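Q: Take a look at the structures listed below.
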Structure I
Amino acid sequence: MLARRALLRRLSGASDVRRPPWTASDFLEGCTRCNACVDACPEQVLRVGDGGYPQLDFSHSGCSLCGDCARACEAPVFDLSREALPWRARINEHCLAQAGIHCRSCDDACEPRAIRFRPQLGGPSLPTLDTELCTGCGACLAPCPGNAIHLYREAIHA
């Protein structure tokens, strides 16, 4: 049933469901839907989603990668030795700064300093994104007034 739901979401153009940090593609097989991770999340970015499974929601805040969700879970679905999140931010053409409007909301929200602004002569500073520093935490998404930042799954290098 969940595989069909995922296919229908993809066909409708809906974004992929983002599962908790430090989990893998087999997360749904091991998750007991006890909501311990959801209850433990201090940022409240984990919520109960489709089928009662936890999913990330960055619409109000980003994940601090504190690990409380992983420590609260008794099921063997979290692995703190793996990369926390597989996504990286991208800034698209809707960026207000790129349209000549002063805005640095994403810079203020980005704790790892992956988004920086470079001064430009005769105009506002423009954003640059260092994907090596980006953790995929989603903190830059909610404060962006232009909805110009999106998370994309990082390409797997062979």
Structure II
Amino acid sequence: MLTDTIFEDDRWQVLGFEVLAEAAAQATLAHLEIDAADFEIAVLACDDARIAELNADFRDKPTATNVLSWPSEERGAQEDGGVPERPEVSFEGMPEELGDIAISYDTCLREAEAAGKPVADHVTHLMVHGVLHLLGYDHIRDLDATLMEGIESVILGKMGLPDPYRE
């Protein structure tokens, strides 16, 4: 499996999160023509308290958020709207770590309910988003955001989900 999930909040298991996370990660890598067999992603399925702690520790923002990501390497493009560097494959036969993702059940549920969309669809979107961050995509600069959102929309469309930016 591409993803290795650690459950800190059992509510995620009821949602079938492990299957959602794996499908989103696989679809993201497949769209970018990256062989998932060469990589692995650690995923922490947690709650608002834990993600707020992580957000404070790593981003100096002591509030809950929906998803956080920590790429194993900096791959971002230098120019706004540029394509990030592709991850390198190990020659030792072991999967390379793309990085870690943490996702909060409470925030995901709250956002999905506020938007009137199925929680599973929103979580899938956020996992695609998190995996793209691990691959160097970002949304701070305008053209980077346009590129990232466009890729997310295409991947989700291939998965049979609506475009989250057109709803």
Structure III
Amino acid sequence: MLKSLIPILYAQLSPHRLDVRNARTGGTWSGAPELAIQQEPKPTILAVGDSARQAAAQTGARLVNPLDHPRSIISDYTLAEQLLRHAVQHVLRSGGSTWGLAPSPHLVLHPPSDPAGGYTQVELRALRELGMGSGASKVALWHGAPLSDEDLRSGNFPATGQVLQA
């Protein structure tokens, strides 16, 4: 009974798009993995996702994609954590929790296909910690075909992929 109250979120990460979905409620957040950051008087996030590009153009803020790097899945860990936290909180709020307190979600992170040579242990650990920093109580890293809500709810992932170990 209590386990069925824990949100199960699925996040597909790439340098071009971030998609987060709640497998229990169907709530989603989808957008460009970008943040508009105003530098003065102190660094402040003005906008996240698809609206970040427009906010940066209007205000002269710096546009940052923390998931875009030629050699690694994460170019700026701190901003990637802020981006994922924003998306996770949006999805959890869209679930319409009527309780004052909501349980921390379980999160399945799905990075893009393997880079040359596969992911390093450092990258896998960074992804796991990124998920924990977004508010998840449990994080799994998935490599394979996209997962359905039923895959996520049952915890039975297709044999054609694998859960990555950090």
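Q: Could you figure out which one of I, II, III the value 23, 19, 17 for semi-axes √(5λ) of the Cα gyration tensor in Å was computed from? Walk me through the numbers on the way to the answer.
A: Working: I: 31, 17, 14; II: 23, 19, 17; III: 26, 21, 13.
The read-out comes from structure II.
Q: As an exercise: distance in nm of label points 7 Å out along Cα→Cβ at positions 76 and 116, calculated from one structure in I, II, III, equals 2.7. Which structure is it? Mind dumping the intermediate values first?
A: On the way: I: 4.3; II: 3.6; III: 2.7.
Comparing all candidates, it corresponds to III.
Q: For which of the structures I, II, III does the calculation of helix-only ellipticity at 222 nm (-39500 (n - 2.57) for each DSSP H run of 4 or more, over all residues; to 500) return -4500?
A: Checking each candidate, the match is I.
Here, each number is a calculation from the coordinates, and none is a lab measurement. From a predicted model like this one, the values you see are computed outputs, not experimental measurements. Cβ atoms are built from the backbone, for glycine too; each structure is taken alone.
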